[in-house]
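Quick heads-up: structures coming right below.
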Structure 1
Amino acid sequence: MQSHSSPNLRTAPGRGPNLGRRQMLKLAGLGLGGLALDFAPTSLPGASPAGASMPPLNRFPRMVQEYYVEQLRAGDARRREALAKLSSAAEVRAYQAGIRERIAACFGPFPEKTPLNARITGVLERPAFRIEKIIFESRPGLLVTANLYLPQGRPFPLPGVVGSCGHSDDGKANEAYQAFAQGLARQGFVVLIFDPLGQGERLQYPDAARKSRVGIGVREHLLAGNQQALVGEFFGAWRAWDGIRALDYLLSRPEVDPQQVGITGNSGGGTLTTWLCGLDPRWTMAAPGCFVSTFRRNLENELPADVEQCPPRALALGLEHEDFLAVMAPKPVLILAKERDFFDICGTEEAFGRLRKLYSLLGAPHHIALFAGPTTHGYSKENREAMYRWFNRITGVSDATTEPALVLEREADLWCTPQGQVSELGSRTVFSFTSGQSRALATQRPHLAGRELCRAVSEILHLPPREGPAEYRILRSLSGRQYPLRHASVYALQTEPGIHALVYRLGTEAHEARPPRENRRAVLYVAHHSSDAELRANPLVRELFAAEPAAAWYACDVRGIGESRPDTCGQDSFASPYGSDYFYAVHALMLDRPYVGRKTHDLLSVLDWLAALGHAEIHLAATGWGTVPAVFAALLSPAVSQVTLRGAPAAYAQIAEAETYDWPLSTFIPGVLKHFDLPDCYQALAGMKLRRL
């Protein structure tokens, strides 16, 4: 989440910039070449003037939101029940051991530690401290820029603190982050504060003028991080590894007391502080700011989070924000919050209450505390002063209770690189690692076909069982929508509790009853964004109608598009980089139920239903985002006899190996390139007269 604490924070508010949909799509790189993304009728060739005035139908806009709320509430209830049973220090220690195992499963194995190759590129001498400009390598060739604040006139060693930045354009040079680094140094702490990936001196997509081509912070994180899912990586783990290696460097300095090392940060830096508490046992104190709440509260409040804030499988493993702090117990932790933050303080108070119970059972209730400043999101002065008091109480390094006078530095004076970007020194990018991993996986994975491929697809999509044709509702028939046929009967098929796939059956006459049983060939069109709009305006639909005039005609909206397109996460946010489509895709990854897998399940349920109506041959056609679940459903359903795809991705590897790409997280499968790629599926569908346009 972006911070609002300082005028130097040049990024947009936490819910993303207030841009029009077209601008957001352009910035997100979500276009599909010549394929229009938003199927508003006015955007498509051949749309009639009358049809252009019709907004797409959307009668279930809260369906996906409420489905996920129920999933998270159920998980929250299970956690509360487990915590309520803890009654002794021994039980808490066993609980902590289980959390550590689940955190390790979430973040995956870290790489081997390689030489930091640290070097000092400059020094700023100030009366109370000196600032060393440091560059080190967290991974071979991946440069990290950092400032080391060393107190002047004090005997070493002194307590050390790693500072973690939030989503500021200027990273470690941001006013609020300079302030806490200086404030700690003036009180006697050695502080190492480093630039996050995609911020400050570490842009991953710099242009010739050393500016980001895609947008600093969240936009760079999403572009690099969503893509990493295809090779089984997690952007948050890469951020955490930077923090672990920053601690390695801090502890390599003789000026630092290894028995007193802390971590603090705000917003995105509060996220990293929280994760690092659960990932590295060397911390002796921590103060995460403006992050700790609950996944459930964030979802209920429709609050999108950066990909680094959403660990894969976290919800499936029963993890919450507080668990990463729980493994610190009984070491001292101060949770910093804000009364007017977009991170719901109600969730923060819930987390604190549960942590206080664990600390009490371990005999250290005074080692966990909550401070809530009165203002909005940010590492503001009152929160910084609460952190100083906490760290001073623990270490005894100072008796100060307020922030000392500060003189902030110019951003350029804190640069560790000559012109302010690691790219000029030849630093590798996250993308370069992802691309290399994709190419390596292509040489390692076996070629799958036939039943082995179908089994792999079913397993990696985590498809739930289907038991007979789905129950369905009959909605009122539609006319006057300017479809190729005059009337449409509409059915809402329940594919799992709380979820419906919307199916339109086109006909020349109104049909208010259940669909007729008929033994004839059917065409099922899977929409990109809206069956209603695309039946009016998509040229592929017109072409298929002309080619198959005798077929029974159906169109389908799987969950999350068309008739269940979410109206959450801000007005008209659906296709923005930080909008509702991303919001549910990333929650699906945390639940270990890929969104595209659930969409595939919807489509398979529709195909089962059509087969039960007597349609022994089904021509499955799809456009854009609808092509991905259509490919997998065609592989797994015996009812499909022919497949037509318009605007389908050529290969997941092509996306993983492209610096920028056109596809959203909702079409990705975690770790898919370890098992198969889309060309394997296309080859398997060749016998179904597969046509890719």
Structure 2
Amino acid sequence: MQTSRQSYPHLFQPLTLAGGVTLKNRLLMGSMHTGLEEKSDCFARMAAFYQARAAGGVGLIVTGGIAPNREARLIAHSMRLDEAAQVAGHRLITEAVHAAGGKINVQILHAGRYSAHNNCVAPSAIRSPISPYKPRQLTAAEIEQTIADYIRTALLAEEAGYDGVEVMGSEGYLINQFLAPRVNKRQDEWGGGFAGRSRFALRIVQGIRRAVAARFIVGFRLSLIDLVEDGSTWAETLELARLLEQSGLDLLNTGIGWHEAQLPTIAGVAPQAAFAEVCRQLKKSLTIPVVCSNRINMPETAERILADSCADMVSMARPFLADPDWPIKAENAQAKRINTCVACNQGCLDHLFSGKTVTCLVNPRAGHETTRPLTKTRTPKHIAVVGGGPAGLACAVTAAMRGHRVTLFEKSGEIGGQLRLAMLVPGKREFAEIIRYYQEMLAASGVEVRLAHEVSVEELQGFDERVIACGARPRPIDIPGADFPLVMNYAELLSGQKIVGQRVAIIGAGVIAFDCALWLLGAEKKTLTPEEFFQRWGIEAASARPGGLGQVAPIAPTREIHMLHRSPDKPGAGLGKTTGWIHRAELKRGGVRFHSGVTYQYIDADGLWIIEDGAQRHIAVDSVLLCAGQVAENTVADELHRRGLSHHLIGGSKEAAGLDALKAIDEGVALADAL
């Protein structure tokens, strides 16, 4: 068997920090807020969450942001570490991580003007465009007290057993707000030129370093590129990094972009390791270890970053939601079994900004380690799963891992179902990794797979449990002329069954319609390189431009596209909370024309006839694309029902409306847990 040292010689090399602490590998689990922090049983659930990742072999964990005082909180009841009474709860986390052989730092985060409460503060009283709350300007005395609060939190973290702290100075939070002229309009010693604007960050790091033990890790997350107007320049970023190093910093992590930045940095449209070269430019000026972050999800990418001297460590956050055992699998030459983060944001960031507990599309157990553990069954059964889409795959593999004997029937010649269509969509190509993962796990867990097999009801009679996961098919539309040759549905388009023209009318304005519009705009032709991505979105990394913003490259529309829907609401109501703006921006730049509140009349050889704003209108197109939802595929289920044979429905077979991979996989796992 090939060893990790042969495959990933840099990734699993230990790293010794200045204080003498040795990290067992070059993998850092980056900070992410999980929503567990606000639960009544937060410490027990966080202990289980982080312990699972420590047991998976990551070199260093950084917690979600913890506030150093009341004003610092993200929301009114966010977790703080500013009193001795809170130490005992945090010890549950550190003891659990250490028992699993891991190390963990607490991230100290002051949200500043991003705080979603009436007590928010900032360097200057300037409201964020993504917040309804206007902050109060901190006084000079309050700034001194806030620095003392950071130091106190670090000391309490040390008492609680943490291995160190990471001071959050990125993503547009308070320290970042002090650093950038965008928010810091002060003319006292805490503002003005770079020396004044950087004073707050440096005083915090210097104070913490003096207060804690030499072996206590002091880290800082630096904004590598702000990606907002009036952000820091590259020269200022480099100078700050050097000054932080001189202040006794052990580890410099990097972040990309403020939360209010209108550029995608971690979504699937961003290339793998898009910002690694920028990190390399920073690393050249420093001697302390530098950590690279953003859009790293597989060992090959992480290894390449280290081998190319772009960084000394790689930081991944969401990939450890997707698979806590990522490091162990990579180290044991089982990288193909890594359950890969596909950068969808659906279960993580979309959940977080909707007030839900963070989880993962490909791993519904993430964030629910205490409530949804994988347990072995005491009563093994013979289970038939009909359908090899995401719901069926999740159910079959989970049931087999629990100890059941499972047979999976798939009528086509390959597994994946509608994942095979999704992976063709720009920004969703990594959905192919879900198929790869299940292909590996079907074999590893002993599932019998019968492809190109349309199962009969007679075959299903001998099973103890029957699971129907046949998915959904495109919803037909009742419009005169819907059978004309120029009409096609989204499956026929993406699979190449029909050829689309240069002028297209899309009926529907949901997720599928937006996906197809992106495909039609020509983005399906290739994956962008980091350089092409920067040009497309106007990023000038490592440049003199404040915030790293440049000119956005113009896009010549490749097709004339009309998107229509009956509702008067804004198109794309079902798009992801944190990614929908990306899709809208791409379609707007591509010249897509939106029509809301329309009534469809009929289709003829020349196009589509509608009523819009009370008047009849003809849209001359070469193709009419149906993206008007889905209907359940339940032929097998209906026959089982007629014969009185018990069965379970999941995924599209259960409910096609609002179906996506997150819901399908969650239902598959939940049913397998219950069988």
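Here, each number is a calculation from the coordinates, and none is a lab measurement. From a predicted model like this one, the values you see are computed outputs, not experimental measurements. Cβ atoms are built from the backbone, for glycine too; each structure is taken alone.
Side notes on the structure shown:
- Source structure of the calculated read-out (Rg and Dmax of the Cα atoms in Å, 26.4, 82) within 1, 2: 2.
- Winner on relative contact order in percent (Cα under 8 Å, 6 or more apart) once structures 1, 2 are ranked, highest first: 1
- Top of 1, 2 by FRET efficiency 1/(1 + (r/R0)^6) of positions 248 and 328 (r between Cβ atoms, R0 = 30 Å, to 0.05), largest first: 1
- Per mean count of other Cβ atoms within 10 Å over residues 120-127, the highest-valued of structures 1, 2: 2
- Origin of the value -9000, where helix-only ellipticity at 222 nm (-39500 (n - 2.57) for each DSSP H run of 4 or more, over all residues; to 500) was derived from one of 1, 2: 2
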